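Scrolling down, you'll hit the structures one after another.
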Structure 1
Amino acid sequence: MTFTVIANPAVMPDFTLGKPRRIEEGDAIALFTDRQFHVCGENMRGEVALMHEGLAGAFLVGANAPKHLLEIRRANPRIPLVIEPMALKNYLATSSEPFLIEDDPSSLFAMSLDAMLDWQRMNGSDLAVTPTGQIRVGDSAALKAALSGANALDRNDVLLALPMEAGWLSEPQHLKQLIAVINRSRHPVLLTFTSKANPVESTKRLRAYRQLFTQVTVPVIAYRADLVGFDALAHGALASAIGSYPSLRRLNPVGKHGFAMDREDMSPHIFVADMLRFVRSTHMRRDWFAGVAALQCFCTVCRGQDVDRLHGSNPERVIGHNHNVVAVDSLYSTYVGLDQAKRRTLWADQTAGALDTYPQLETHIGRPLKIPADLLAWTA
């Protein structure tokens, strides 16, 4: 049992195959096979410590990530760690300069792309990630330049990062071109989309996202994803990387901020695995459980406490984000060792089970609930 009141048997954790394993540093495909990755920001030291040694890995993001990497590695020697280049957040790719090459301050010479990737590895990252700038919708020249630059690299330890404006998912001709470029990559692709809000929130984009993963022939990681990462996993992705809070589950466009948060409601979004959704603690407390008992969560962080108990203080937000890391690993544990067909079948069972939790919860609270658009799209 994961929660009281609701039950989705298809998401029950199974860690029997999640044995500790070595880190396949320098081998991008082996490193991502049968691992769930997390995108870790402010609380990276605390979150990595909670990850399952046999199943998980972490992308460390932000200006302080390189400073913390060695400390985190010493404390967690069996968790793969990869640094996200700052270019993905603060640089726009062009056809002449698709990558942001930051010079090594100890060097007298300008760095090449290859040398910069070596620098990432020497600074402790288990893999190298191309410092690709964000690619504006329709900018095929910048997209092809990034592909060409990465394809010139003869190495097995690199990911071609493609931070694409969300509009690439909106028009069939753009989607077709993106798939064609990905399929020409000689390296695994780290694919994410930029938007001030959820870049894959519309039904149209959800369908396009799934179509992309069913048609790519190169290993692709669904990066900075929310639960759509599991839909990608079920339809062909090598792996996904999910953030513990909303700003880590997407990329803001360069020079822009996400939609303003309600500063009076900073409570964490809690992953309710049986429902396959993130729900703000405050929303559950005020809207779902104002007059009835709340769900209780039995993960290793919550240990039977009410799922809506957390408020907006930093310590309580950290607790909520820690719960999300543990809960995502638990959900992923059901996918380990499955081939593509079995993963798709499992996801179909999990999404159908999530739909079934709505009448269960509605009976408990005594009124109907709106089913999220992504769940409806996944079960269509």
Structure 2
Amino acid sequence: MKKLLLCLFILLFVNELGISQDTKSYNIHFSPLLEQRKSNPSDKSFIEAINSLTSFINTGADSLLLDKSISSKEKSMYYDLFFLKNLPKNFSHYHIVSADSINNGYLFKIVTRQQVDEIKSDEVLAIVNVQIKNGLIDISYKNNLKEYSAITKGQITYFTKDKETFNVNEAKKAVAFCDSLKKILKLKELPPLNYVLSKKGKAQEIFGFDYFWSPYGCFIPNDLLLSNGFGENYRHELVHYILKDFKFDGLTNEGLAVWFGGSERISCKTFLTERFTMYGIPSKEQIKNVFTSTKPSSDSFKYRYALPAICIDLIYEKKGIEGILYLLRNCEKYSKHNTLGILQDILKENENEALEQIHLKCESAVPTKK
């Protein structure tokens, strides 16, 4: 949580300064041993690998990738994990600390650091291992799946490093949840899903990360779900998988995932109660800013998941499941709308009326003290 708040604060700081992200190249540092080695002209394969790595850090060029079949969405997601795109390059440091020989190439360990002198911030954000074979970057997570055992239940293939702890009952519940939501939403057959049972805080391990700044797991393109310690029935992320073909803005997507699947291991109702108890009931102005402001704020962090879930709940309350189905059927129409705008359009209300209803719904989520 501390790291999340720090990164949010730095984003706000950068936004206020109006600093361009491309004012400088990334700061790339080599350990003394690697610095010495890369100056040896006879070590041609190593120099080629180092040059490919530094070029990829600075450009992310597709031409440097070993696996040409990786989708553009997957490449973009990996680049977002590995590189600090939301920060100016001069704040970002990449320390290449070691290189081990592997078949036809090298495995580099890189420590990513964020340093902002103006606010005396210096944080390690990631430690990642990057493979380079024949001068090309290998970022395919499927190479790392070889370390896992595969267990298939329905359309879900689970990958685990510990078959003894695999919870069959929870896996069956996950398949049943997906099937029931598919029927409720009148969807076609669901595509296969790779579901990696990762430990808490280790979700990005599948991409070669020893450490990553965010404690949360993620669902990414190409039907990959990372459990991040939440077991075989991670419903919030399963909703993202089920609804992956419906293109909404980020808040609307999260609102649907929370409303149908809760957050982590708790229900939507419990999550909303905890969130508004922890951070307080947002004012109508705060609610509007979360949905409409283009500048990041502490409110957009605190209420990111809760407020869009409230909007989905209001649609269901006023229009029933047909209101949700209408939203999904018209995802192309609503793809560029924020969740507040979608709520207004579906309920045929003006902005103030919609904000008032959201505010009252937030209040009702917190039990009154007797």
Structure 3
Amino acid sequence: MLKKYLKKISEVKIELIETKLVDWKILNLVIFWDKIPEDLIEYKTVFLKNMLEKTEKLINIIEEISNSPIIPFHKGDEHILTETDKKIIEKEIFVKLKKIEFLKKVYDVEANKLDSNYEINEELENYDYYNEIFYWFTKENLKQEIIISENKDLDIFVSKEILVELLEFSKNIIPELQWNFWSFAGLSHDDWILNIPDEKEYNIKRIIAIFFHEMTHFFRYLNWKNNLWFDYIFADCDNLEEGITTYNEYYYWNKIINYWKYNAYYNKCYQILLKNISETEKKEQIFQVLKNKWFNKQKTDILYTRFYRYTKIASNKLFLKELIYNNAYKNVSKLLEDNPENRKRIMAWNIWLSELENNLIKSSKNFDELEYFDIMVEKIKNII
């Protein structure tokens, strides 16, 4: 019965972060889809109507489960709704409704970024209310001292031809793997496809990110399809998603090259954004942090803009999506230390922590990513 309602909820698509082959410095795809509207005022009417339709569908699901018989627990009967099922469904719908509420309130700010003549009639005051719901963080998380390690020289580069060879080697192991070389500076995994910056050569850091961080996203996606059979991402799964990808990147990095422990780069960047200094100074200080991740000035400028997603540029109101990485890494590290079996569950699909604790969805159809990672460690070590 849980799967039945998750499938219904999955049909109401509402996200806060979406990456496609569009310049995210200019266009917020979640609000404006794939092109800039000719009339932002007229489009707002269309957008709000769309949000209302989604809201009504979610409320209808709540009404439906409120009229369904509920039992305390069951053993495998998929036609019965339990108290746990009901709580999960209600939590999923609550977060989705809050995403709709948030997007409606930030429309004017995002429209103003596209056209400075567009008047901001509504501006969100309490970002931290939504930060806590969506990402479990607020500005309070930025008060502790954060020290960033200086990066080590890693003048190891791999040609594009060698990277393609590694990708084709991976595809022999995992036929579902696809990739695309694009014009943007950032890596992403989107609907089975690894999007990779089109360059002549790649630093070993980028190679490791592709085959251990991005491939973790890929395996989570693949396992989710194998275990559940339809597209569903839990509303607050990002904590586990980014935690396990970062954990794998650093774990396997240290099997290839001696490296330091995880650094909270983005936390430090947000601390800089909150300083009472000029925009030029903020960008320079952020660059001094991000150059330790091998980011150049161009990519730093892209990140600077992204840090102001859903807020005015240079505002001290912040949407803290990037703040998730540090705590996510800590959470996953602890989960794996507490119980090695948690790895299979985390890798099974886009779950949330309550589902992990209840072990409601099995991981029996997981791909053996550990074997793949070990093979790639040896392959990369041989190349370098």
FRET efficiency 1/(1 + (r/R0)^6) of positions 151 and 271 (r between Cβ atoms, R0 = 30 Å, to 0.05) - highest-scoring structure of 1, 2, 3:
3
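When distance in nm of label points 7 Å out along Cα→Cβ at positions 39 and 295 is calculated, the result is 3.9; to which of the structures 1, 2, 3 does this value belong? Please list the in-between numbers first.
Numbers: 1: 2.3; 2: 4.7; 3: 3.9.
Label of the originating structure: 3.
Could you figure out which one of 1, 2, 3 the value -10500 for helix-only ellipticity at 222 nm (-39500 (n - 2.57) for each DSSP H run of 4 or more, over all residues; to 500) was computed from?
Traced to structure 1.
Where a number appears in this text, it was derived from the coordinates with a stated rule and is not lab data. Predicted model, so just to flag it, every value in this text is computed and none were measured. Cβ atoms are built from the backbone, for glycine too; each structure is taken alone.
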